[in-house]
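Structures are listed in the sections that come next.
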Structure I
Amino acid sequence: MELTSIKGIGEKTAALFDKLNIKDTGDLLRFFPAEYDLFSDISTIDRIKPGDIAAVKVYITSQPLLRHIKKMSILSFNISDGHGEMSVVYFNAPYLRNSIKRGEECVFRGKVMLRGKTLSFNNPRKYKTEDYEKLSGTKQPIYHTTKGLSSNAIQKAVKKAYEAELGIGINRKTSPLYDKLPENIIAKRKLMPYYEAIMNIHMPTDDDSLFAARTRLAYEEFYDYIIKMTRLGTYSRPNHYPMIDVADTGRFIELLPYKLTPDQSDVWNSIRNDLSSDKRMVRLLQGDVGSGKTVIAILSLLMCVSNGYQGAFMAPTEVLASQHYETVNKLIDEYKLPFKPVLLTGLIKGKARKEILESIKNGDANLIIGTHALFQDSVEYKNLALAITDEQHRFGVLQRESLVGKGDQPAVLIMSATPIPRTLAMILYGDLEVSTIHTMPVGRLPIKNCVVDTSYRPTAYKFIISEVKAGHQVYIICPQIDAGELIGVENVTEYSVQLRASLPEDIRIGVLHGQMSSAAKDKVMDDFAHGNIDVLVSTTVVEVGVNVPNATVMYVENAERFGLAQLHQLRGRVGRSDMQSFCIFMMNNSSDTAKERLDILLNSNDGFEIAAQDMKLRGPGDIFGIRQSGDVIFDIGDIYQDSELILWAKEDTAEVLI
């Protein structure tokens, strides 16, 4: 059903939904909440304490005062409920001044702060009393948004779309509410019917219904994925491009300024044997960020081109592809390697693109580095024998297979910095051979970690200033993009403004998040990589980023809201040189449970051990964290907390595919 068929959605609003890749009601109903916000009952000021997310019914007791400090505006006033008094502060919202009336009764809801000895709200939500009472006790969905389209507007549209599709009927195979799972599997696994799961994921009535809905939808994702993987074909096929050992690879290893680690040597020997065998190679290479996977990729491509074939190296972002291209060219200059590389991304247009495509087709280019542009229809390879996918979790199955389909069943090397237990990796990636690099290169200093609460923030800022003054760079991670999605959770937009007021003016601050255009994101990451930004305030889009050896600090706000494996990935953005690096995990909710989880990161730098602990601590009922990025394969499933569902899906699909 077209979005414009829903009352209240015209062409302009439909265009905003399109920015979120929502083109019809089916897309809208599959646009799952990123998080849920529990609206507590109204409290009184004398019963709340710093760190609480609280709602209080109060009177505004003073006129709003608007001040300006540097480039930041501060609007403040006082409130009271007869049980106590507190202040309210809004940053960079001068337009609210006229809506604050002394003597007005209303409800303010936000995170309670301590300003001196006085309790305070920073940027709270303001409600009419009757409006808040309707929300009290409910769990409201929070959606990722785009400019001009609020989470509340998405929620209303979802409800209307659901009611419309339900009214038409759910038994049509074209209905977005049609149940595609076999009835015997639904009964066997005691799964919630699909149409009920869709309702309860968007409009949960209680925790049990939300858990059941999420279980059903996550299971179905795994089920569909495993069937696709299996039907795409088995990998035990003949090697159409048998290769022989070449002197180039051995010479390159001897000339490197470091020795390969034992793990790297073992993996390289496995790949070398695969490429020269009579069976096509399809191998998954796992290893922490910075463990040395790229040099293995270079060796594999070197063996390929030295045998007279073409190799392709696909990265998830234009900046990362460009960095791989620069790395290869430096290696060509330094070691006289026989690569003839080209870079192919969506940004390359016109005559330059035409020339690159021709060089790929006639074989003048033997190494093609790029993004998803590598498998577009216009790209023709002469003799593609090896396809390497970097950061594989950013590509869906069909994208990876589209690249492979460009040749006559070339060898495949899939690289991942996401540590996955071997049993799950074999299920998720089909009948792949799995190799793992556990050890880090010699000379890397262990990252120094600390887990702190918000009282440490001024000290952290002083430390950031000292690192920048020493010529280093800093990442600061916030869980969300804008204010208003979740109360008490730091967001990139406001945080960057407040940071500019807190740090010296000569410190260059950049901003990065997922709602920026690809070109804008690439420009920011390129500036950071080349040292033109000192402090980068970002969402987790930097989880897969370029190599910035000069970055020595990773500072994560609201660290308790992320999975341990994701925090470990973020930590891997620093510690990529011989300089000492640091990771600061800031807990905005310093509960015992949060500290217990984060302490695991203090005691281990091993991604596989951390992933195993993450699986133990994150139970299946835990609707966890904020999904900013990560696996594009799954919208709602999580390979760590849903490992049992993956095993179920593997067992059930085996029966279907017999």
Structure II
Amino acid sequence: MPLTIAPSHPKARTVALIGRNGVGKTSLLEALVVATGGLERAGKVDAGTTLGANDPEERKYQMSLGISMAPVWIGDDKLTLLDTPGLIDFHGEVERALDVADVAVFVVSAVDGVQSDFVATWDLAREADVPVVIFVNALDAERADFESTLGSLELLVGPTLAPLELPIGVGPSLQGVVDLLADEAIFYDHATPRHAPVPAELAELESRVRASLIEAIVVADDSLTERYLEGDVPTIDELEPALAEMMIEGRIVPVTCGSATLGVGVDRLATLLDEIAVSRPIPALMNGNETFLDRDPDGEPIMRAFKVIVDPYVGRIVVMEVISGTITPDVSLVNVRTRNDERLHGLHHLFGSKLVPVTRAVAGDVVVVAKLNDVAVGDVLAKRGVDLATVTTKAPAPALSVALLSASNDDDKIATALHRLSEEDPSLRVRHDPVSRRLVVDAMGDTHLKVTLERLRRRFNVNVTTATPDVQHYETIRSARDCEGRLKKQTGGHGQFAVVNLKVEPIKPDEPFEFVDAIVGGAVPRQFINAVRNGIEKAMARGGPAGFPVVGLRVTLYDGKFHNVDSSEAAFDTAGSMGVRAALDAAGTVVLERIMEVTTTFPTEYLGEVLNDLKGRRGKVVATIQDNAATVTVTSYIPEDGLHRYGLDFRAITAGRGRVTIQLHHLSEAP
């Protein structure tokens, strides 16, 4: 069946499919597209025939490594489905999807239940304040256990959990689901639904669970509560708006169930999403003030880039959400960050790897635009004169850092290739290490790093090996010392002559270098003073006796000598360098290491293990704050040499549920 593009979309919303790796998110995406008429049959993950399976690394690892998307239509309403990676290394993609999603569908396997990495993804959705619907998948599998899975979900979610459906049979005997709101059974024959009364063996359970569900929903509306207490049960059309309101407020988390591979319950999930998902306002800064942007089709045009894709055939394309207004091809908007005009030469929907042209996009739509070479992830396009920025969460610290080594020594080629990859994947960070003069990659995990290196080889023919990055050390003078820098050369013609008398003393190593001009009487002419300072700074950059850059100095130039013919800026530059080096050699130096401020937030149950780990890294805990009954924030100072793989170790300790940020705090004497 060919893909059908609806002529208009009065209601456009975005749905993120999230959950741990292997629960069937990609299969659910395929099933939802089939159920809504966008595909004739679903692709298979293991065969590499799914909508998003156009990436060789995804086919190799048989898992999603980035966001895959497909639009579906339910009547005149459009839902853009975003399938996200499950592996924690790629949770940056999950965060980007949640940033634009109106609702998230948590996919849970009825075989595996709730595991630690599921909990980490749940925490992401809670932090993003996105309404959630849970879909219990794989109920047709041999070891499926709906009751056990529901029990695990209740422990995680709490009393807000509200099943909307019950399975009819489990495992190979799965036949369909009971729709509690509609008070009916839906049986499936080759994914074709057939409505029928609730089976007699489930009638008592269905009646009891349905009563609890209705009681939980009607509290959102006083009139519904009053009617229900008088014995008048609200209709499904009355219950759905109340359910949507409670879901948005986080007072209820609906649970649906079925099988993506058999298509059981998938059509019900699509209908539910269309009926209860509403457009979420976008937090932003307007003229420096906090506000919320409503997704208004009649408002001023505002778009935001949330993903960049470098297609081997089309080139660089930008995936954008329409926050406000109605967008048509060839419209011109301004990039609020760069102030450059951007012409939208064409609008497309991304259906897996296929670009489908569209004639307009309204608030809530997700579209793809080519030839926006200066638009980066997070950029906002609007009319000229608009002072606007969307609010983004602070990026987590990388899990590991590695230096890249190449036999070809072609750093420019490697840097260009890594820049292209980091455009697509903002979680990948690239920097130049001033100590080793190597490129350093900050990655979110071992698999993230492995995939990055494979893409470097495949796409750019760049082969590199990795090493532990060098740790930045510094030196400072041990004690104050007076010294002389003297340059006297005569080689025929004009010679070189300069004498400087310096007092070199230590200050706090974190403070900027201080140069004090205390010359009186013209002992060193004015035109040579800056040359002395330049020579001192060059010597500090070249390093002290231990070979590390020198910091934390106050140098006072208090006397000197010059020659009317043989003195020059170059001579005083050299004399200044010689003087400070003589002081360092005479007084001796102290080697300093970088002490990083590490802030970790994690469930309280892991506090003991986190503190023990910090102790083993020479960490000093400076603050422990109980955020609430469930989480704690620990701030500590840790030497840099213990942090190259800290993100991975911290993730293992906290079962992926912790967040960490790292920044330089001060310099301290190295042991």
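No value in this document is a laboratory result; all are computed from the given coordinates. For clarity, every value in this text was computed on a predicted model and none was experimentally measured. Cβ atoms are built from the backbone, for glycine too; each structure is taken alone.
Here FRET efficiency 1/(1 + (r/R0)^6) of positions 64 and 296 (r between Cβ atoms, R0 = 30 Å, to 0.05) was calculated and came to 0.00; which of the structures I, II was it taken from? Derived from I, not from the others.
Looking at mean count of other Cβ atoms within 10 Å over residues 376-383 for structures I, II, the greatest value goes to II.
In this comparison of I, II, the computed figure 6.4 for distance in nm of label points 7 Å out along Cα→Cβ at positions 136 and 368 is attributed to I.
Among the shown structures I, II, from which was the value 18.2 of mean count of other Cβ atoms within 10 Å over residues 32-39 calculated?
That value comes from structure I.
Looking across I, II, the calculation of helix-only ellipticity at 222 nm (-39500 (n - 2.57) for each DSSP H run of 4 or more, over all residues; to 500) that yields -11500 traces back to I.
Quick one: log10 I(q)/I(0) by the Debye sum over Cα atoms at q = 0.09, 0.11, 0.15 Å⁻¹, for residues 168-535 alone came out at -0.69, -0.99, -1.35 when computed from one of I, II, so which one is it? Going through each structure in turn, the value belongs to I.
Comparing structures I, II by distance in nm of label points 7 Å out along Cα→Cβ at positions 240 and 304, which one has the largest value?
Once distance in nm of label points 7 Å out along Cα→Cβ at positions 240 and 304 is tallied for I, II, the winner is II.
From which structure (I, II) was semi-axes √(5λ) of the Cα gyration tensor in Å calculated, if the value obtained is 61, 28, 23? This value belongs to structure II. A value of 47, 35, 34 for Cα extents along the principal axes in Å, for residues 272-439 alone, calculated from one of I, II, originates in structure I.
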